[in-house]
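> The next part holds the structures, each set out as structure tokens.
No lab work stands behind these numbers, since they all come straight from the coordinates. Predicted model only: the values in this text are computed from it and were never measured. Cβ atoms are built from the backbone, for glycine too; each structure is taken alone.
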Structure I
Amino acid sequence: MHNLQKFYIDGQWVEPQGEQVLDVLNPATDAVVSQIRLGNESDVERAVAAAVKAFPAFSQSSKEERIALLERVVECYNARLEDLAQATTEEMGAPIEFSRNLQVMAGLSHIKVALSLLKKTDFSEQIGTTTVVKEPVGVCAMITPWNWPLNQITCKVAPALAAGCTMVLKPSEVAPRTAHIFAEILHEAGVPAGVFNLVDGDGPTVGAALSAHPQIDMVSFTGSTQAGKQVSIAAAENLKKVSLELGGKSANIILDDADFAKVVRRSVKEMMANTGQSCNARSRMLVPESRLAETIEIAKAAAESVVTGDPSSTATAMGPVVSALQWQRVQALIQTGIDEGAELVAGGTGLPDGLESGCYVKPTVFAGVTPEMTIAREEIFGPVLSIMTYKDEEDAIAIANDSIYGLSGAVFSADLERAKAVAGRIRTGMIHLNGASTDARAPFGGYKQSGVGREWGHYGLEEFLETKAMFGAVPRD
């Protein structure tokens, strides 16, 4: 068992003030794999004070110094790849190959992108006789989730370091070990004392204290829409900057000219990746009414072929959901789908065959889902796909947009121009055309109740910068 009962504050591992110990469980086995301490307001005060103290010097560090620092972070991260992968699988149940190839490498890509951007970013421009400069926003609070732990930590920390900000991270208490290893990486890389600080704790205590703290200049939060609203309310007291990456209920529109055998199968597999625990999961599949029977047949076979089981096995495609609490929530929503009259095509409630313990969910597919059903509206955050039908393109667009969320989506068509035309009318921050993957250099974020601001690439870097106009800085000719 890993003892993680210290916080990283002001360049060293320190004893917390909070006394409550929390067991971190492996969702595949229900075994205790780590223990952390839950911080309190005193721990937050200490961490914020360290970040405040470190800000004047780090904010004035040269671009070259920060480039050298991020280069060392990349080097030290590369040395811990397997440690990070094992921790991810152990804590949140991602299959080990998924952890190695996607979870951990996503984190590395964000650091490399921040480094590349820093090398080519000019933090000032001239407008007439005015010089406009980009400066670090200040002391940042970062509150991150368990579902893509390294992805969400690095896409905040790396651009913040590139910008010259100092920070306090509260990782998810459900999956904290990856964050502790990352703190060790930053320490090894020589991040100056106080620039990066880590405090474990829960949202209502540590998260709330960070969001409301008068010396925090910005909160960057990833999590549920409901929690994001609470962060916004707390942050409003002193009008600090807020960046929110929240929930989604993304639509996957398959147009009538797509290759259904290929696209439906692929879409089901992608929905089950990370056990459906991705905010941008395309959980609503929209197909023409005339192609429903064919879609059901393909989707059923695809779902039933997903190898669910021990995440430490390289043969496993889908591990457990993250916790017993999450398992219960997903089970309740599957039952709601059945109760509201959706057709259960594959999966359903209970543990998958052959698995008698752990937080495993059957890869589940519903058909006959109508827009007013709970499973068409609520984010389930589990391996549950809803197949819905549309009459024509206009109907498909209307159904896709009928959501409080606007994070992601997809359009499949044999005609790329047709796909682009439909995508242009979907009210979301991201759209995948014909199965294109995400790009760490491009912006990630949503419309409506899916968030505020953008992460990744230069859009993510911009979030950690303030803009200053220095009038008369350039002499007139």
Structure II
Amino acid sequence: MMKTKVSVVKDFVIGKVEDTLFSSFIEQLGRAVYTGIYEPDHPDCDDKGFRKDVVKLVKDLGISLVRYPGGNFLSGYDWKDGIGPRDKRPVRLDRAWKTIETNQVGIDDFYDWTQRTGTRILGAVNMGTGTVQDAGDLVEYCNYPGGTYWSDLRRKNGHDKPYGIKTWCVGNEMDGPWQICHLDAHDYGKKALEAIKMMKWTDDSIKCVVCGSAASTMPTYPEWDRIVLEHTYDMADYISIHRYFENLGDDDDFLASFYDMDQFIKTSTATCDYVKALKRSKKTMMLSFDEWNIWYQKNQTEHGWEKAPRLLEDNYNLLDALAFGGMVITLLNHSDRVKIACLAQLINVIAPITTEPKKGSFVQTIYYPFKDMCRFGKGVSLQPVVRTENKITKSYGEVPAVVFSAVYNEEEKTVTIFALNTSKNDDSETEIDLASFADTKLSYWSVLCGTDLSARNSFEKPDNVKSEILNEGVLSKVEQNKGVYKIQLKKASWNVLRFNIC
């Protein structure tokens, strides 16, 4: 049995948790859009062809922004192909993913979908084959009220009111040689600066995200980020970072993925602050972690030119969900600088939600810690002071066996503790000290764990893995003395504990 103590002090504020930290991503890739969100011949679709079961699951998650339309797809995409009457839209080759794009869903249709799901769009402009003019025209089409060519075309296409898309990604992963029209850092920085100028001259209320590194493993990282920021620092509002993780055969390493993510954020932040000093700027650059998830890239398969093929459809197990929980904790613990975070992706493609054409849907194991984050992560993040045992990993050396984040919601008068016990062998006898909050009461405790870490959900067993909410009888037996609680965190478990402030 391990011994752990965590102290949460009201004044140890990391930063405000923006609602944009609870965001996701849909790309015109695989079945994310077609038979994912849009399936007009599905027996339970609405008048726009959107699947009602998916709308409900997305609404239940409570996400804010959805990044659209890409992704690698973005760098070869002409947004004008996706507007106007559907029967007149061109069918194109999507060279990024070697598929056939029918363009039956475009920016107008996606906006309609966000109105149903209660989400907002994190827009994206093409910095591959696209031009600076294209970027400005798209912002005009989406955000300008009317009386110009592009805004009046939007109105003609059925949307009288502007969409008010307030945040835009200026390209996608332009540091990657796999990207259509890949640019080096200087060329991208120059092009991105001109695109931002055009976009903000069209709508001066928007914010822009420039492309940072596609992964901490890129040979150009973090030099790419530095160079791009030196070109764009005065005009950009965020720089993006992307990172995916997978189990390469060592469970302890995999469960410590949070450590790699933490170091990535710290290095990216330091790079931003270097450029801030270089520029003698008063502005602090924020991070948009607009692609993160677990992705088994080794599972990619060859395919021909198809419409909406089954691509990157990982089926996550319990171990994946636990590693995912560590990433949730890391994002919350960096809420002072990470202001946007998009789980990539949302439906079918490395996603928490899986659908079957003309049939039903189910949620993957990672749905639960993501929903916990979206539901209970609102407020200000506090810096927990943790004393716990360390474990040795091959890739990262010593890392803490139990990790925490804490969020204080003054309006709701709650403190939420997110806790991950990464040990596969030992429970943790844990002391939680909330004495700085006066009187508190444990009101909610959910646990995601199990004896079989390889267990998964499926259409046949949709609830095989899910969080268990402990009942009032269990909560009432938790030992508590003057704001100090003694609980037991099960081995290999994801925990959410909510405390009411009396």
Structure III
Amino acid sequence: MFVLFSDILPLDENGLSATREFLLKVVEILMEYIKETHDRQAKILEFKHPADMRKQLELDLPDTGVTLQQLVDDCSITLKYQVRTGHPRFFNQLSCGLDLVSMAGEWLTATANTNMFTYEIAPVFILMEHVVLQRMREIIGFTGGDSILAPGGSISNLYAFLAARHKMFPDYKSRGLHSIRGQLVMYTSDQCHYSVKSCAAVCGLGTDNCVEVPSDERGRMIPSELERLILERKSRGHIPFFVNATAGTTVLGAFDPLEPIADICQKYKLWMHVDAAWGGGLLFSRKHRHPRLTGIERADSVTWNPHKLMGTLLQCSTVHFKEDGLLISCNQMSAEYLFMQDKLYDVQYDTGDKVIQCGRHNDIFKLWLQWRAKGTEGFEKLMDRLMELSQYMVRKIKAQPDKYYLILEPEMMNVSFWYVPTRMRSMAHSREREKLLGQITPVLKGRMMQAGTLMVGYQPLDDRPNFFRNIISSAAVTEKDIDFLLAEMDRLGHDL
């Protein structure tokens, strides 16, 4: 294939044959990648340091366009060096796996290539969004309300913050800071996602006024500490207005106690937001929803990311509000060139004025198609299976106390532990031993990446030095993959 970009549609009206040949070659590459992604004998990645990787890739942008065959080759080498996040032995991120139905939805989405700001240009997708988000609110426990898809959980949390401020100070939209007589204060646990503190920075509170509430030994917010800190700031004349509770913290997978937090928010008339970006999928599970998410229906807003636990392809993040009308009231700018009120259809389906971003990517079709394939029961079975696998891993770690040290019993799919090399197995566990284990953790992770056979994330937390945080959120994982994980870590790290 030596034809150029100008020889295919739309530049060449007779270019259908060349267009088909080009796209089918790309699909062949994608199919090969899918096959290798699910091949346990294939590597997760071919690791190279940035300088070496740069030498392998032809990234320069030419003055004259290359041939379509060169583009096909470019696609091939791109996937050759890409991390296979759908590989059954990729445990590195909260977003793992490759749901093929959702992927098919993303292909169609890219082909349709439409924005989501009006029904006029995205009628089918807008209606899908309406149906899916309403169903998600029902699962949360909201009656009525409103929702929107946002570009990631961080922006979903930002939308909740903006709505909460608008609810308490509606004049802020027009008058800004002059409408608030006092210092606004927000609260979140010291285990929360960093995006919560980012809201304080971006929206003018300042990070000093995003008060971190201490958590217990399992990483859960302590309600009595929340109330103490609210009263402390109120005594200084400040205005507490927003509490973020986390349902599934990023590192430990902890669930803040929602019922007592809701009681406190109700007592002091504060907005309660639940960041369930990670843990929201457990709402499907009758077995595991309670007590973890008990009380979520009392929240004013909820962030829930299907691209995490539910396995929807990136990105797919939702934010839900108990009260209808807040999103449009908070964010509406009534741009006459886009959101005219005299259109021939019901303009309540023009969702673009609900958001600060105007243009929105179509993130709904892949979720809708996936939900159609699995059904609500299918998501419940997936949640229960992922929890079962996590509990299996905990049992396997406990069965090898010489090689692995379990940091705590997990509430969900985050399994936190240290690997213990041979030379340290006779050493009594202590702060000094933890420090040494923390030093070998990144070295072992480096060996994993160079071998290309396994990826598990690590990080420090509070007074704990580096430890591994294994995530099981891929439907491809089996007990044999967990057995391999533990055996491979020992193979790679026993001599450290």
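> Which one of I, II, III has FRET efficiency 1/(1 + (r/R0)^6) of positions 256 and 280 (r between Cβ atoms, R0 = 30 Å, to 0.05), as calculated from the coordinates, equal to 1.00?
Source structure for this number: III.
> Taking distance in nm of label points 7 Å out along Cα→Cβ at positions 16 and 440 for each of I, II, III, which is largest?
Max of distance in nm of label points 7 Å out along Cα→Cβ at positions 16 and 440: III.
> One of I, II, III was used to compute mean count of other Cβ atoms within 10 Å over residues 88-95, and the answer was 21.8. Which one was it?
Of the structures listed, the value fits III.
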